[in-house]
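Right after this note come the structures.
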Structure P
Amino acid sequence: MDFITGEIVGILLFFIGLYGLMTKKSIIKTIMSMSIMESGIYLFYVTINYVPGSVPPIGQQGDAPFVDPVPSALMITAIVIGIGVTAIGLTMFMHYKQKHGITHWSRNRN
């Protein structure tokens, strides 16, 4: 099972979300698909340079390889931005539903 890594799972999550984004007509499912895509991106970037046995670059650890903290810091920022985007999308959806009475992208009431 060495072929199942964080990078592979992240890429799969991204493409599952992309598929949902392209095929679903419900606004809620579109917002959920965007969140799945974001999760795949977070997982990919956090695990992209993972080295077993590496340590944080804090303190005296000897000759062990250090972990680069920049991708993790960027992903923490991206998570906060992703939560904001999801919250704004859901708020816009609620106003759209109140105004038009429908939950899909088309305004046709068929």
Structure Q
Amino acid sequence: DAAAAGALLPLGSDWPVAQADPRHQLGYARLRRLPGRKQLPVLDREQALSARRALAGLTTEAAAVVGQSASAGRIAPGYDGDLTAFTGDPLGPDADALAELTCALTVVGGRVVHRG
């Protein structure tokens, strides 16, 4: 499997079938179905990612595959300063709860552009 072999697994919303909402992306990567929708079928359960690996897919691994590891993908001095803060832990044990988190803050280029 690609993850076990050490491959980067970037997640994102630029595929026609991908969800634009990062809460849904994180939940889908962990559950292999949309979070909060337990009635949906689970697709390829063996491809489910851990919470940390899913978050890395949206942050550090996504930045790495586009050659931006030195400026994006993490919260650190000298980095772009793009982030979204939710009202709960995106690494929490209940991946279905991701669908219920609200956006508390969005920062783009180090500037607050939204407060929830």
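Quick note: the coordinates plus some simple rules give every number you see, no bench work behind them. Fair warning: this is a prediction, and the values are worked out from it, not measured in the lab. Cβ atoms are built from the backbone, for glycine too; each structure is taken alone.
Annotations for the structure displayed:
- A value of 27 for relative contact order in percent (Cα under 8 Å, 6 or more apart), calculated from one of P, Q, originates in structure P.
- Answer label among P, Q for the case where Cα Rg over 2.2 N^0.38 Å, for residues 33-96 alone, calculated from the coordinates, equals 1.34: Q
- When log10 I(q)/I(0) by the Debye sum over Cα atoms at q = 0.17, 0.28, 0.33, 0.35 Å⁻¹, for residues 9-48 alone is computed for each of P, Q, the one that comes out at -0.40, -1.03, -1.23, -1.26 is Q.
- Given 0.15 for FRET efficiency 1/(1 + (r/R0)^6) of positions 17 and 65 (r between Cβ atoms, R0 = 25 Å, to 0.05), calculated: source structure among P, Q: P
- Read-out helix-only ellipticity at 222 nm (-39500 (n - 2.57) for each DSSP H run of 4 or more, over all residues; to 500), computed value -5500, structure in P, Q: Q
- The maximum of Cα Rg over 2.2 N^0.38 Å over structures P, Q, that is, the highest value, falls on P.
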